[in-house]
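Right after this note come the structures.
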Structure 1
Amino acid sequence: MNIQTDEIFMLAGMAAVTFGIRYIMLPISGRFNFSPMFERALKYVPPAVLSAIIVPSVLMPDGDTLNLNLDNPYIIGAVAACIVGWFYKNLLLTIVVSMLIFLGYQWIL
């Protein structure tokens, strides 16, 4: 087999596994009733996962050391995103403003 065929089989296998994992849960999804407290707790999963992904990259941009200085443009951009998001509650505005502040601060440095 050549490399292209191997890659096609690998992609097809990954797609089959991904589809299979999700499809198994689909028929039984309506049979479970969760308590209201558990459903309320599930609403916090996406922000917690997103925070777990973003916070390390903001605080350790080089991947090795903690950088809490004001010369870290990632912190400045993240603070700007928090402020804009808190006051305006508009996702697009938050992304655009924080990226402009991040890139502008990076350009200044």
Structure 2
Amino acid sequence: MRITEQSYLVLLALAEEPRHGYGIVQAVRDLSDDEVRLGAGTLYGVLDRLVAAGWAEASGEEVVDGRLRRYYRLTGAGREALAAHTDRLTALAARARRLVAPRPATGGAW
């Protein structure tokens, strides 16, 4: 499965603790410094893909104020996928830092 930014953030949100939909949305906003805001359709599409991949699973339900809350949690395979993707992003960021680091002027034109 391809891990998009949204999928990655949902996996990160679930790495902390099992969460229901609104809790995931709030955690993603916090993790992304309010830059990523998931709508319900996007969130449940991501969750469906994560569950199908075996990286997340439903972990319980409760009724709060007459509404059903379904909780999701990360699976062992999901934690491994999250760790592997984090390693890839870390390596990519290190390469990017080297590429964008200030370089001494060579005196010639490109």
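General remarks:
- Highest-scoring label, criterion being mean count of other Cβ atoms within 10 Å over residues 30-37, among 1, 2: 2
- Parent structure of the calculated result 35, given that percent of Cα pairs over 24 Å apart is the read-out and 1, 2 the choices: 2
- Read-out FRET efficiency 1/(1 + (r/R0)^6) of positions 38 and 86 (r between Cβ atoms, R0 = 30 Å, to 0.05), computed value 0.60, structure in 1, 2: 1
- Which of 1, 2 yields -0.88 [log10 I(q)/I(0) by the Debye sum over Cα atoms at q = 0.21 Å⁻¹, for residues 22-69 alone, calculated]: 2
- Highest-scoring label, criterion being distance in nm of label points 7 Å out along Cα→Cβ at positions 54 and 78, among 1, 2: 2
- Structure with the greatest value (metric relative contact order in percent (Cα under 8 Å, 6 or more apart), set 1, 2): 2
- helix-only ellipticity at 222 nm (-39500 (n - 2.57) for each DSSP H run of 4 or more, over all residues; to 500) derived as -18000 - corresponding label from 1, 2: 2
- Each of 1, 2 could give distance in nm of label points 7 Å out along Cα→Cβ at positions 6 and 94, but the derived value 3.1 comes from 2.
We did not get these values from a lab; they are worked out from the coordinates using the rules stated. Note that this is a predicted model, so its numbers are computed, not measured. Cβ atoms are built from the backbone, for glycine too; each structure is taken alone.
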